[in-house]
Structure 1
Amino acid sequence: MSVFGNYARYYDLLYRDKDYVGEAQFIHQLIQTHAPNAQNILELGCGTGNHAVLLAKEGYKIHGVDFSQEMLDKAESRLSQLPPDLTSRLNFSQGDIRQVRLNQTFDVVISLFHVISYQTTNEDLLAAFATVKEHLKPGGIFIFDVWYGPAVLTERPTVRVKRLEDEEILVTRIAEPVMHPNENLVDVNYQVFIKNKASGVVEDLQETHQMRYLFKPEIEFLCDTFQLLPIESYEWMTKQKASLETWSVCFVFHKTFDQ
């Protein structure tokens, strides 16, 4: 879970083309459909706070938790640029989603951008879902997305290259995957080259992000273990039925009222 050390410094640049606005609206619509009276949200794996800020603009109070202090520092710096009425609805804290206990319950728990797939062992997954159960109010909903096993095995991960730049730096990221099919894991080996435009100096970062791809029956088994009942699942953002080409699948579960 500490893979985002140096990576965090370039995270927002690497993902500035990500549709955070559309994703936040997607989550907001799910909440309005399945928990229309929800007022507060716990985000497990909040990163630099992009989703949290956008959801706060919809009126929710958000508590974001992340393992990476560098990510949280960027999230906190983001708050200094926001109006007070918005910052009052945002709170961030450092923690491991397998262990964190906030002594508070929430109407909604979300875990986005495949944070659940970073829980690579059965013990990791059980601990993360225990955290969800501990913090979710009866009747509350849990929304998350994962790498979907059928698609990962059908459309195998390939080498990818991404190039981005801003006023100060040029970034080239190479992602080289290595599959471990007996463990349902993929090692994504990142090599990131950062060139300072002014000096011409190039920094080379190397990190490995290990991801677990998951299948619907095992997710349902995990949730059943913690008395979380399925509401729906489908392709992330589109709400199309998951298929052999659907790498990212969104799941919505709710906690029963008799807990």
Structure 2
Amino acid sequence: MIYDTITYDLSDDIATITLNRSEVMNALNTQMRAEITDAFGRGGREARVVVMTGKGGAFCSGQDLGDRETVASLDLERILRDEYVPMLKSIYDCPVPTICAVNGAAAGAGANLALSADVVIATQSAFFMQAFTKIGLIPDAGGTWFLPRQIGMAKAMGAALFADRITAEQADAMGMIWEHVPDDQFEAHVARRAAHLAKGPTAAYAKVKEAMFASLGNDLEAQLAVEARLQGECGKTRDFKEGVVAFMEKRAPVYEGR
């Protein structure tokens, strides 16, 4: 697929997807959703970590509402089912670690697009907003699933009902994101985080994701069984053997992701 609304860069086992409609604060339209879906599939095959960020001063302002004629005839159920679901699943199901580098405003579906990644790192000046009730809608793009699990029902309900701006510092404190960093350190910090994952035990990372996601629907006994099965699989990898040898030899391991 040729990308017009995003850019895709692969370097040092890191795939970087940049939302590239800065003139509309990287608002999501049909084409962008299709391109994001394709790019995450590609990144999962080609890279050992995928980073998503936005061009310009915003990460993503959500659904593109700029065309009033289009808005008047929106079939929101179809759009969510046919366009958002594949996009979000391509991120959530990506076999390698995913980082969302939130470089500015993340509002509406843009906020929940960010939350679909494994790790969210935001600039100090970034903010998140469940803006849906401001136009008579409910949180979508996975918001009603991600938020209660990440920050608890009380905070999730308040975020959805009041549609308040949540600063990066607040999002960090309440567990919505992994961390926030000063704006002038943001790019270098994200690059270091991505490089760390790109050089890590990729097969183990995939099992970490599988185990964590499975825990959301399991009781303790079932989850212990999942852990045993996945740990058995990790124990057969080349990276596990390398990690043990490196530990014994008191050196840094050289992981190959297999």
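Laboratory data are not the source of any read-out in this text; all were calculated from the coordinates shown. These numbers come from a predicted model, not from an experiment. Cβ atoms are built from the backbone, for glycine too; each structure is taken alone.
Between structures 1, 2, where is distance in nm of label points 7 Å out along Cα→Cβ at positions 32 and 208 highest?
Between 1, 2, the highest calculated value is found for 1.
Thinking of 1, 2, which structure, once FRET efficiency 1/(1 + (r/R0)^6) of positions 80 and 216 (r between Cβ atoms, R0 = 35 Å, to 0.05) is computed, gives back 0.95?
Attributed to the structure labelled 2.
helix-only ellipticity at 222 nm (-39500 (n - 2.57) for each DSSP H run of 4 or more, over all residues; to 500) computed as -7500: which structure among 1, 2?
For helix-only ellipticity at 222 nm (-39500 (n - 2.57) for each DSSP H run of 4 or more, over all residues; to 500), the value -7500 is produced by structure 1.
Between structures 1, 2, where is distance in nm of label points 7 Å out along Cα→Cβ at positions 16 and 128 highest?
When distance in nm of label points 7 Å out along Cα→Cβ at positions 16 and 128 is computed for each of 1, 2, structure 1 gives the biggest number.
Figure out for me which of the structures 1, 2 the number 21.6 belongs to, where mean count of other Cβ atoms within 10 Å over residues 104-111 was derived from the coordinates.
Going through each structure in turn, the value belongs to 1.
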